[in-house]
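No value in this document is a laboratory result; all are computed from the given coordinates. Quantities reported herein were computed from a predicted structural model and do not represent experimental measurements. Cβ atoms are built from the backbone, for glycine too; each structure is taken alone.
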Structure 1
Amino acid sequence: MTRFLHDQFAKQYLEELLSSIGEVKAAREVRGEVRQIDVWFSPKPQLQGNPELLGLLGNLAKTSALFEPDHNPVTPN
């Protein structure tokens, strides 16, 4: 289990939102690196989802993208 529950939530939320418009892989390993990508996304036009319904996220998902949610929780400031 992750120490940062909000980080895990963000990854799962992005995966759920983006899966209707493309291929999503959470925690994908980067070759040649000792790191992982939080969320890897590749759009698929044949899927039935509507990117416009996702607002800014839909705009970001018009092309292949890497999403790295901040692991710190949002504060009121």
Structure 2
Amino acid sequence: MGDTEYRNVRLTEDAYQRLKSRKQAGESFSDTVERIAGERSLLDLAGILTDEEAETIRQKIREQDERSREGLDELADRIDS
């Protein structure tokens, strides 16, 4: 592995199990930590949208949710018929 340096890290059993559960097939624990540490938090997105833009998105989501519910209701009615 060349000039790679290694560090020992102590984890509680709970932290170890949580990390292990995030580990993907073929991935080392180092790979898992690097992947997770590189993930963006939703908090990183705070302030990107104006209040007006956020409300527009919320409204579009509500409208799509309503259309989805109506579609499921229609499907349920056809199945019940």
* Structure fact -> Working back from 13.3 (Kirkwood radius over Cα pairs in Å, computed), options 1, 2, answer is structure 1
* Asked: A value of -7000 was computed for helix-only ellipticity at 222 nm (-39500 (n - 2.57) for each DSSP H run of 4 or more, over all residues; to 500); which of 1, 2 is the source structure?
  -> 1
* Structure fact -> Working back from 1.00 (FRET efficiency 1/(1 + (r/R0)^6) of positions 28 and 60 (r between Cβ atoms, R0 = 41 Å, to 0.05), computed), options 1, 2, answer is structure 1
